[in-house]
1. For which of the structures P, Q, R does the calculation of distance in nm of label points 7 Å out along Cα→Cβ at positions 289 and 313 return 2.9?
2. To test your reading of the models, identify which of P, Q, R gives 1.02 for Rg/Rh (Cα atoms, Kirkwood Rh) when calculated.
Structure P
């Protein structure tokens, strides 16, 4: 039995019951794929269900305010994803049809090669492989690819084999099977090879090189920063500002006022908690300030309840949790 056929048979029998798999609606597939970027399935499910309930169609999303969209994204992080969704929804709504091809989908804000391939193949059965981290891991093990996955030769080998595997298959089922295998069986650490439906065809399994695949260059080290956040109260409200303190993260997102600086000292600073954003390791220090100390003129005041409608960063919620103790 061919690899693709064995995978599809396994997928039909073992696939997880996920809300975005209940239909081939390209809108729902699109929302789920954007949410799943940098976020686990377990975390995404309740966000997805709430988002679809509030914005059931592209038109509903396009007609919503950015503030409302961001409020439904609050806590998921990487807020540019939500802003690009909103921007793309407006474009789709204006042109009155949902793009059906890989090439057309790439024209939308926030959609790259992987997401375009996922929507085109799952919703419209276009024969284009989805290549994400899970699929890269599966392919490098199946074909025992020893090239660095970020090198030109590594990318070419992965793309070639991905195209071979999907040839003359059901694109929707095949791509989902590949992603599912990587998410549940072909794990980064301790892959469950004995349960794999294609272990007889896996060259890495035969060579016992599963734990050496995929080959990756060293991960960029996290940059340490000290971010001092100011708690400034007015009744039951706190001061918020759009992040414009020169930090390389959370651009145009509501946060507490404060200041940040790179921490070049080898000894970690005294702080209230730590927070990571992309490759930045942030030591967060909380300071209570008075209104007269605020230097930023563009301040808004919001209670804890009102913050939910502003789409504030999860780092603000961490501060609030500490203040409630």
Structure Q
């Protein structure tokens, strides 16, 4: 008789209401794969976009979901280093969610996606590191090389990636200007390290950035929202600065702002895949993050946890934008 395991899947494109916890046959890892006993899964905007059919890849229905699991390696496929077995690991996103979705009791994942994390972290914390820190690292450190003279505008700053960007800005000596729609999260963002917070529904973004930077503007903008908001971001960007667009949370057309013409601004599409697909870059990036997690410079912020049975509720909460930090499902 085949062994069974529980996993979350969806049968049609749409929202969290389509997520169902199902009993599936326990799979065995093939060459280049490992089987992970999942303890916790971090939620990301990528999954919410994926289930709605707006991500880089289209779901192959019925589709699993989930990018970022932490747990213990139980089995490896043929030709895979046996020393992985028994290790506490987390998955680095960038694989196919339809094929390798991790939201469940067990997950088959590519060995190339496994990364250890400091033993001082819990599984819940381990599920809240690689997507956020590597995404922010790739843009802010690897590409932009931010430093002590820089101001960095970080939009959607209460998200896990936004908070990671704030911590990385500090690690590199830059000033973090966090944006949020209202003042409700201002005090918490300041407490979590933001040097300045701008409530964009209540304040003029460009005016406030100019005040903060002494009229220079921000050399780097790190934005997952896109849409018409990019016009305001361009107005707040310094001449020859760069706006990194790493998401499309607005789901609205993103215009090319006229301010970019006069100031020579670059608007650059970016994703974690740039780091993920370059083995040398990924090795450098994971070491950068690991070292700073180990010595306490980086601390993942957990906003709330949900049990596996409440996966749909967890994704509804993610889409409500009420959280400050990472949402994690425990298994």
Structure R
């Protein structure tokens, strides 16, 4: 799927926001994307205990937060939805009236020019907390823990991507780490009339301890087992290059390494090997550690923010997803 029509360089030229995101040389340094958590209700702005300064936001409050960030120079936002209810197949991820879909429609209407990125995964929407459909042990799973069935999950991810694109997402970002998901999503988008929507793939996503605060924020910790059966082993580097290469072949327009700072070597390897735009996600645990040390007077907060983001950019990331996006825009 590496050639036309799966590969369309024009996808990243469709708007000023996309052109700015993919621009190779910029005096403003890294392009920043702010993660936001959207929840049901109205007038909700509740701080997340494990992520000081980050909030659960209802759609109306999320629009205000996104508009303020955009006014401060943040290029875009990526949304994580926390639904009213969950089920075994994560149906809220691909519901036309899902919480993320409602938020994207509101952002499209109220904050024009802001880049809208949709995380595509089922973990926030499944009652078991895994990123796909669970395969019973009797059907080939590993004894002692649930296994995610790869191929049945692909159709649901495609449906979620189409639903989010229809709601107003400028980019879809699959974070599930199923084999073949980029190709499945590209096929689903094209068939639904969205060949112009780019895919930002979480191509090298490691099974990292640094996701802990996010799992509290999104209510997505697995009820049983863990995600090491589908996310990458932190010890592997060559495998990351293979994962990135496969995603590019399937039609990824941008590829991501996650987490960022513990994997700067992976970002550099990717930058040296691939010509695609490279993103890195400074994840919740990285954010929380910097804040905790700063609050105890162990490090200078603003300098630590700037230095951490500089290191990610220096390693080769063109785009950084970070909870510090608003502070970084102020400091730049």
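1. It was calculated from structure Q.
2. Derived from P, not from the others.
Every read-out reported here was derived from the displayed coordinates using simple, explicitly stated rules and does not represent laboratory data. Computed from a prediction, not measured in an experiment: that's the story for all the values here. Cβ atoms are built from the backbone, for glycine too; each structure is taken alone.
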